[in-house]
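Structures are listed in the sections that come next.
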Structure P
Amino acid sequence: MSAVREALDSVRLVDHHCHGTVTADLGREAFESLITEGEAWPGISPFDSPVGVAVRRHCAPLLGLPRHAPAGEYLARRSDLGWREVQRRFLRAAGTDVFCVDTGYAPERITTPGDIAEAARGTAYEVVRLEGVAESVRAAGAEPDAYADAFRAAALDAVRRPGVVAVKSVAAYRTGFGLDPARPSDAEVAGAARHWLVRGGRLDDPVLVRHLLWTAVDLGLPLQLHTGFGDNDIRLHRADPALLTDWLRLTAGTIPVLLLHCWPYQRQAAYLAAVFEHVYLDVGLTLHYVGPARAGAVLAEALEITPFRKLLYSSDAYGVPEFHHLGALAFRQGLAGLLQERVDADELALPDALRIARWTGRDNALRVYRLRSDGPEDD
């Protein structure tokens, strides 16, 4: 084992963006639906994809099965152990002791931040999804002229809950990033709210999404933004983080902006992190979908020009705890291989490589979110 890999394996990771896992034993159809951003189409199983192969290769041994166990055997063993034991094994194997959990997406019953912390023997914090806050304001019957104040008040209440450390937006799904970057006027917000409050549905009005992003700036907490890869609800070309350039220029000097996932736009995200002080990125979600075999290639592109204090680790695990383990494994293996290769080529000193490994896996997130593993910083 290389010196860098040994060091990375010893780092207790900070997963700065993840979700809960389903609190039920899963049959094949349900499990397959959770290991793909697409669907389990007739004759095409998600097990026959890079992520499905990675599950069978790297997760099967934690269930007491041989590597590459057939899907049927894997699922039978998972069922025999029960979801609680499966969750415990994968969360502890991930070597993660701090989790920032997005609680705003729960089409199934999933574990809470407290559940995750208990299973992992770690610490968990909450990330508030702002679109959910806006939709709760609409459901409460806000009047158009009062919408802006009502949303701000509800958002402030949400972020003041104990354990909340950040907010998140899924504007990439709702409108994409090709928005007017300017803060909308009160009249614009009231006019847009008038239409949306009557029409209903999810928040997808461009003016109100702009208002949401600017409200996030006012809240003062780090803002996570989904970018790039997602399910077929997204229009990928509109999720390119480079489209945020003008908005980032206007918000310079305010809050940290965390670009999540990024693939296939990790190079665009790296550019933004290189030229804007308040921009950071990760390649979470991507890593377990490409698997450990290709994680190094994605990380290499993300780190071509990114300052080393700007890359964070996340799993973006959702639904199945295998993704907590796979994300961590792919990150450690991919980053260790990349850094060790540079050390061997004398392009990087070993002490620098070890610092970068710890920064990326842990310290950068602690710094951005002002966290300690046992609680928020006091200063």
Structure Q
Amino acid sequence: MSGPLSSLKVLDFSTLLPGPFASLLLADMGAEVLRVESPTRMDLVRVLPPHDGGTSTSHAYLNRNKRSIALDLKRPEAVEVVRQLVSEYDIVLEQFRPGVMDKLGVGYEALKTINPRLIYVSITGYGQTGPYRDRAGHDINYLALAGIASYTGRRDSGPLPLGVQLADLAGGSLHGVIGLLAAVVQRQATGVGQQVDVSMTDCAFSLHGMAGAGYLGAGVEPDMENQALNGGSFYDYYRTRDGRWFSVGSLEPQFMQQFCAAIGRPELAARGLSQRPEDQRALKREIEIEFEKRDFAQWCEVFAELDACVEPMLPLSEAVQHPQIKSRGLVVEVPREGLPAQSQLACPLKFSEGLPPPRHVGAAVGAHTVEVLAELGYDAEQIAALRRAKALG
């Protein structure tokens, strides 16, 4: 079993989260991914806690199914190796600030002269153009600047630092994969590659969806707890008597009627249709009172067979054991050399033809350097010469 992307060969120069998660998806779907890592500047995810068997669990997950070659791109001999690799690996994924790869001699303009079919995906915080192109940032900054944080939170406590890195993953990773695959499709028709400019801020800005359409089309400014889906209606989380939580998303009348009947307040269903903020606040308080009358387990029994868009909020330890998660095979056992297999999040995409099983967790820096160089035709003396030149660290 080879996977739907088995024809793709990707050189991955990225570190941390956005680029590695993008190339993880590609590798899980069968692409051959070769990480090009610095032997002197460590990817900090390698030391990110927690650890299992002496290695970072985040690194082991994000870099599974990928090989690693250690090259010091400040050495011309290492740059020459990259130039040779590009003849075969015709997709590059990088995450440096604009211009860094150009200075190293491995930017798009330099490499496309070697392989005109090259697809070169550049993931950055703010994109290749604009006044912020050289500015540093993290996920929280991109969400703040893009306006998403302005209506994500509570009025009395402010914006929320999200538990997942939305701009990094939905912006850099998923949009990066979309752009990469779109360029592959166009290359199949034209025979020519191109550079794909992925800005995590741009992509976060595009996620406004309904709120963005409402503001640009009708001038309605989104704010915290002033919309139906951000806490401005009964669509919210409710605390149980024992301090746990339930999500209530019973927006449609048929769901709202079932929900209100289940909590013993059928008369509340009609109030869910009101658009007046004061009515929604009053309705939320009534629902809060009802949820506070029973423990979490009791509410689980009430809603277990009820199809009303009401579900318990689960910690990750319970989510991984949920029958739906287990039935979908969203946890996979990944082989480790000399150690028991490690449980990891599985690829979420399902194909009728299946996907190849995971081959190994993230590899050590340069674990496949000799192997890759041998594939390029380097003999033992030539590899030794590269080591003497410190091109391999």
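Every number in this text was worked out from the coordinates using simple rules, so none of it is lab data. Just so it is clear, the model here is predicted, and its values are computed rather than measured. Cβ atoms are built from the backbone, for glycine too; each structure is taken alone.
Comparing distance in nm of label points 7 Å out along Cα→Cβ at positions 20 and 308 across structures P, Q, the highest value is found for Q.
Upon calculation of Cα Rg over 2.2 N^0.38 Å from the atomic coordinates, which of the structures P, Q produces 0.98?
It must be structure P, since only it matches.
Given a value of 19.9, 60 for Rg and Dmax of the Cα atoms in Å, for residues 68-203 alone, point me to the structure among P, Q it was derived from. Structure of origin is P.
Computing mean count of other Cβ atoms within 10 Å over residues 44-51 gives 12.6 for which of P, Q? The correct label is Q.
Out of P, Q, which one gives 3.6 for distance in nm of label points 7 Å out along Cα→Cβ at positions 212 and 348 as computed from the coordinates? Computing distance in nm of label points 7 Å out along Cα→Cβ at positions 212 and 348 on every structure in P, Q gives 3.6 only for P. If you rank structures P, Q by distance in nm of label points 7 Å out along Cα→Cβ at positions 156 and 236, which sits at the top with the largest value? Max of distance in nm of label points 7 Å out along Cα→Cβ at positions 156 and 236: P. Looking across P, Q, the calculation of helix-only ellipticity at 222 nm (-39500 (n - 2.57) for each DSSP H run of 4 or more, over all residues; to 500) that yields -9500 traces back to Q.
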